[in-house]
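Several structures are given next for inspection.
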Structure I
Amino acid sequence: MGIFRYCRLALRSLQILIEQFPVFLRLSWLCMVVSLLGVAVSSRHVMTGGITDLLAHGVFVVAWLRMVGLGEIPASRHYFRLGRRETFGALSWMAAEIFVNFPAQVIAASLAIATGVPIADSVMVLAGLSHLLLGGFYLVPADAALERAGKTGDLGWRVPDLMIRGGLALGVAVFVCWLPFNLLQEGVRLLPEMDLADGLSLRDAVMVPVRYLGMALTAGTLALAWNRLMVEETGG
């Protein structure tokens, strides 16, 4: 199996997303509405809009991680629980995205300065390589969401050890999740310029659900990988 051993988990995550699509809609629709509001106001209030969108991501990601990893399905049709776990999940998911994507942006900008190659021509390839090499960092929000009170014992912060044991295989699985939705986002960027409301364009409105689908696929894969690594750790 080697570095491809978690690719099946990505396919299983996609299967869960398809099978549980009504649950996905129930857990995400209010979060997507909040994200749309955040995007709409970000043109005038950048920080307020960004924080609103970030917290909405955190609420959904934590709920989806726990649904896939622990089988928890909130009963409410209007799910939007913002507590300590969701806030930390939002911050750690943002940190993972920055950690994974920032090197690609820096290298693409450096290549543009040194060789004249447009950033747009190299950033997608570099972003894919970055996800391949650094994608295991998404275990941080997975561990934050899936940690169960009273179950950790004296293990301490185990994410570095889990990343080491997961190795490059985690990055390969994250890359498999990233690729189709990145291509889909590129397609969304080809949509015509059209304003739906003050501060909200057609591209922004379509991009929100695409990103939530991408988060669901990636989070589901990492939840399954986290479960497998924890079984290996406890010798189960």
Structure II
Amino acid sequence: MATAATPSPSPNTAGSPAAEQIGLGFAEVLALLAFHGGESAPATAELLGVDRYAAVPEMVSAGVSSLVARSFAHVDAHGELSVEGAVAGIAVALGGAQRRMLLTLQSDAWTDRIVLLEAPEVAVLARPRAYGTWWVLPQPADIPPAEATFHLVRGHLAEHPEGQVLVERHIEGQGVALRIRAAHDGGWLLGQVVPGTDEVADVPADDHALVVTLRAVRGDQMP
């Protein structure tokens, strides 16, 4: 599939408007994965739960048609497809993500997921919704990723103080997650969740220690 992806300038440059989330259907996600075709595409497809259909031409074709109908993709005089702007940035993040983070938000009544995809020049947040759709939002370039994750965790636990957040880096064969809960003294309780192990020992932490731990989970280079 001959394509070109041209991301727009960072939406977080001083004075620029806030980025808006874009809703993408199941087949549209498959089409954008095929657009970029990067080395990370198979792992991203697995994380998003679309890997079983990535090689089905009819599904990809349906996604391409939908993207064109929504003016997210264009066909030139030679029949080649291209995507531009924010959707091109999403395609780059899908296919070229060098880091994939999964946040599982839990409350007493429900569980939700957030997927963070980070390519060298673009990062997006994706959240699943009904019927295989995903809401995708470009991430601020002026906030370090670990701090951005901290804000997501703090926001969820402020609304659901009895809930928890699991944070893990999506690496084949790993499956180890950081569990974060709100402590009654205003701090945090951190524990390591290992598959097949029921007991999790909590360690108290303040905001700084939580951010440092998130950097370690992400594999960031420490300052």
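Each reported figure results from applying straightforward, stated rules to the coordinates on display, with no laboratory input. This one's a predicted model, so the numbers in the text were calculated from it and none came from an experiment. Cβ atoms are built from the backbone, for glycine too; each structure is taken alone.
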Note to self: Suppose relative contact order in percent (Cα under 8 Å, 6 or more apart) works out to 29; of I, II, which structure was it derived from?
What the structure shows: I
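Distance in nm of label points 7 Å out along Cα→Cβ at positions 22 and 46 computed as 4.4: which structure among I, II? Intermediate results must be reported in sequence, preceding the final value.
Values: I: 4.4; II: 2.6.
Computing distance in nm of label points 7 Å out along Cα→Cβ at positions 22 and 46 on every structure in I, II gives 4.4 only for I.
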Check: So distance in nm of label points 7 Å out along Cα→Cβ at positions 102 and 118, computed for just one structure, reads 1.8; which one of I, II is that?
Finding: II
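helix-only ellipticity at 222 nm (-39500 (n - 2.57) for each DSSP H run of 4 or more, over all residues; to 500) computed as -10000: which structure among I, II? Don't jump to the answer; show the numbers that get you there.
Numbers: I: -26000; II: -10000.
Checking each candidate, the match is II.
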Check: Given that distance in nm of label points 7 Å out along Cα→Cβ at positions 166 and 198, derived from a single structure, equals 1.6, which label among I, II identifies that structure?
Finding: II
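Of the structures labelled I, II, one was used to calculate Rg/Rh (Cα atoms, Kirkwood Rh), giving 0.97. Name it. Numbers along the way, then the final one.
Values: I: 0.97; II: 1.00.
Working through the options, I get structure I.
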